1. Check the numbers for relative contact order in percent (Cα under 8 Å, 6 or more apart) across I, II, III and tell me which is largest.
2. Can you spot which of I, II, III the value 4.6 was calculated from, given it is distance in nm of label points 7 Å out along Cα→Cβ at positions 66 and 226?
3. If distance in nm of label points 7 Å out along Cα→Cβ at positions 10 and 186 is computed to be 2.6, which of I, II, III is the source?
4. Figure out for me which of the structures I, II, III the number 16.0, 50 belongs to, where Rg and Dmax of the Cα atoms in Å, for residues 146-217 alone was derived from the coordinates.
5. Tell me which of I, II, III gives -14500 when you compute helix-only ellipticity at 222 nm (-39500 (n - 2.57) for each DSSP H run of 4 or more, over all residues; to 500).
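Readers should treat all values here as calculations from the given coordinates under stated rules, not as data from a laboratory. Keep in mind it's a predicted model, so treat the numbers as computed, not measured. Cβ atoms are built from the backbone, for glycine too; each structure is taken alone.
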Structure I
Amino acid sequence: MSLKNMQARIPKLVAHRGDMQNYPENTLPAIEAALKAGACYVEFDIHLSRDEVPVVLHDANLKRTAGIDKLIFELESTQLNAFSVHEENRLGDRFQGTPIPTLKQVMELIQQWPDTKAFVEIKRKSLRHFGTTVVVDRIMEILKPYLQQCIVISFDADAARYARDQGALSIGWVFKEWSKESQQIAEALQPEFLFTEHAAVTKQTIALWQGHWQWVLYDVTNAEQALALAADGIHMIETGAIGAMLQHPLLQKESCILK
């Protein structure tokens with residue numbers, strides 16, 4: 001492929017859980033680092049605390065991130081500062097004292113970067129624990145002032161659909177299984193964004209499903225692979241290495257700092 005064609009197919013980059021390569025995932029330091037690196041899109045995950053406050057956390061259990069075998073559903077939001085999600089096994093003690101942020105805190109941060117948009121992922125374990133209506137309603141209450149900067153996404157198509165009904169301007173559906181059934185769900189939902197693992201696409205010998213959505217693949221940390229996927233029709237790449245990826249001379253063009 002010529003350099004000219006590569007430049008014509010530069011993917012947009014999404015910071016997966018913030019700059020999770022260098023900071024504890026889904027925390028204010030990780031998200032702020034991604035913004036400062038030039039991320040035009042960030043992605044993070046939402047669960048509800050016991051008192052139904054949306055918080056930014058990937059695992060429902062705090063074991064991996066905080067070293068405490070507790071479920072977020074067991075904790076009141078007022079208890080969150082007692083836990084440090086600094087990922088000791090991965091990052092040591094460098095970020096000791098890093099709290100679980102609320103969705104409101106994260107959106108207040110992102111609002112300071114008006115050119116950046118957030119993919120807000122609603123986690124299925126919270127949906128199962130509290131019910132779709134409760135979870136989506138609580139999240140949309142927080143997102144209401146920030147709708148222009150938000151895309152609500154989920155593995156649960158019904159939750160994404162309900163978020164749209166409740167005012168989300170754009171939605172995304174994340175799927176695992178590459179199948180006719182998944183394609184039918186996508187066609188019925190018509191999300192603005194369609195997410196899947198990059199391996200799910202690279203293993204396929206068939207064309208990407210056609211629709212009005214943009215394709216987003218995760219998790220890619222190699223710049224050349226990201227460019228090759230874009231050449232094959234992928235619009236966006238979700239990466240846990242946003243800082244490193246934005247150092248690539250071509251991918252730098254997708255930095256919000258330079259725009």
Structure II
Amino acid sequence: MLVQQNFISRLGSTGLSSVVDLGRMGLYLVQMGLGCFRMPFHFSEFMRQMNFIGVGSLVVIFFTAASTGMVLGLQGYYSLHKYGAEGMLGSAVALTLIMELGPVLTALMVAGRAGSAMCAELGIMRISEQIDALDCMAVDPFRYLISPKLLAAIISVPLLTAFFDVIGIAGGYIAGVHLMGVNPGSYFEGMQSSVTNHDILLGTVKSFVFAVLIVWICSGRGYFVHVIKGAGFGARSVSKVTTQAVVLTSISVLIFDYLLTAILI
């Protein structure tokens with residue numbers, strides 16, 4: 001009987017803490033968005049975040065896109081060759097990258113590289129009471145710390161996605177045309193005839209949504225590190241919530257990828 005009561009008590013406590021955390025993160029999202037419209041705007045911090053999120057992610061995006069595009073080119077040729085449809089290789093590579101792999105893999109790479117750093121930075125600032133010091137000096141931490149990250153991500157992630165698509169298509173071209181002997185004219189003709197503005201719009205909308213998810217979850221975990229149940233204290237708490245932030249962001253990206261595809265396709 002006592003074991004059952006303890007189990008029910010733990011279950012209820014977990015449920016309540018989850019609801020409280022969800023409400024807290026919802027309010028955090030609203031404040032994060034409102035902070036973008038509060039003046040004065042910290043342009044220097046915005047440019048620093050643009051450099052960190054956008055320019056700093058170019059290398060990992062380049063190699064991820066190049067390898068993904070080349071693998072798609074090789075596997076696509078192997079599959080299409082069975083049906084004598086090698087000319088559709090450009091269409092298969094472009095649509096796969098623009099609608100799905102480009103936005104998703106870009107978001108996962110940015111979450112792993114920049115999102116984890118956001119979480120750790122804000123988590124350290126929280127446990128070292130730097131954010132509390134900003135409140136004492138009447139400095140809005142959302143306007144000063146978080147909203148520039150959101151604006152930078154909203155601009156950087158779609159641009160990185162477009163860069164991913166271009167490099168991936170080039171990688172598919174190298175693998176399909178130069179390695180497997182596909183006609184270069186048919187590669188680009190198939191891509192041009194099949195890719196529509198709606199396909200590009202779908203990939204763009206996904207990249208915008210993923211950018212918001214990355215900043216919302218990663219910065220929110222770090223900002224609330226002191227009240228997250230089971231996070232611990234000190235450096236261990238920052239380590240735990242950073243891992244949690246990357247995992248939650250990755251899962252959210254995959255879930256929203258399906259939902260957006262089902263709604264907009």
Structure III
Amino acid sequence: MTTTPEKALTLKALHEAPEILRVVNVWDAVSARVVSDLPGTTAIATAGHSIAASHGYADGEIPLESALAAVAEIVQATDLPVTADLDDGFADPGETIRRAIGVGAVGANVEDRLAPLPEAVARVEAIARAAEAEGVAFQLNARTDAFLRGGERPIDEVVDDAVARGRAFLDAGAALVFVPGLLDRELTQRLVAGIGDRKVSVIGFPGALSAAEYEALGVARISYGPLPQRVALRALRDLASDLYGDGVIPHDTPTLN
């Protein structure tokens with residue numbers, strides 16, 4: 001059995017490798033097992049939005065205890081490194097990360113929600129201190145919502161804000177900077193140039209570049225947030241509609257061990 005510190009070092013090496021790290025987000029034990037069994041899977045990432053939805057909560061409203069319990073179940077379902085989406089770190093981000101490490105997570109997304117920069121940096125610093133105290137090379141994928149919450153700001157202002165926040169988060173101990181948004185080639189180049197090569201993490205929204213294209217631009221990691229769950233739920237909806245129309249379960253339906 002691989003230890004938590006060993007898994008953290010594995011995730012760190014994946015983030016620092018020349019190849020982009022592709023993580024398909026999961027939300028429970030069975031989705032974690034399905035993704036873990038694929039030959040191309042090297043790490044597991046949870047989707048906070050998907051976990052919240054599966055427990056009946058809106059995104060960002062799941063209680064910490066429920067979120068950590070879900071992460072623990074996912075960790076127990078795989079021997080791969082698990083990086084967890086932990087919203088904004090909850091009330092005490094340092095304690096949240098200490099507890100996340102306690103259930104076996106070796107990385108996390110924690111979002112700034114465009115809080116004032118000193119406050120956002122202080123939260124990153126608290127996470128870094130907590131991880132150091134636990135003796136784990138915890139991989140914080142510090143998220144800035146500069147694009148998602150940018151409102152009507154000019155795009156140059158949004159990019160400059162994302163870069164400033166990203167640099168500050170790296171200086172405070174983050175491993176990567178997660179900049180969710182629909183990023184084209186030019187925007188990605190500007191972010192990588194400003195934040196650092198192999199330091200930017202992106203999300204694969206519909207209409208985004210491919211993982212290979214982001215890799216060529218110097219992006220370190222790509223994830224897919226709640227989209228895998230939405231695709232799975234669409235398949236469930238379509239199947240149910242077919243069954244209500246006198247359909248049958250397809251013959252090629254796989255069985256899960």
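1. Comparing I, II, III, the top value of relative contact order in percent (Cα under 8 Å, 6 or more apart) belongs to II.
2. Of the structures listed, the value fits II.
3. I
4. Of the options listed, only II reproduces it.
5. III
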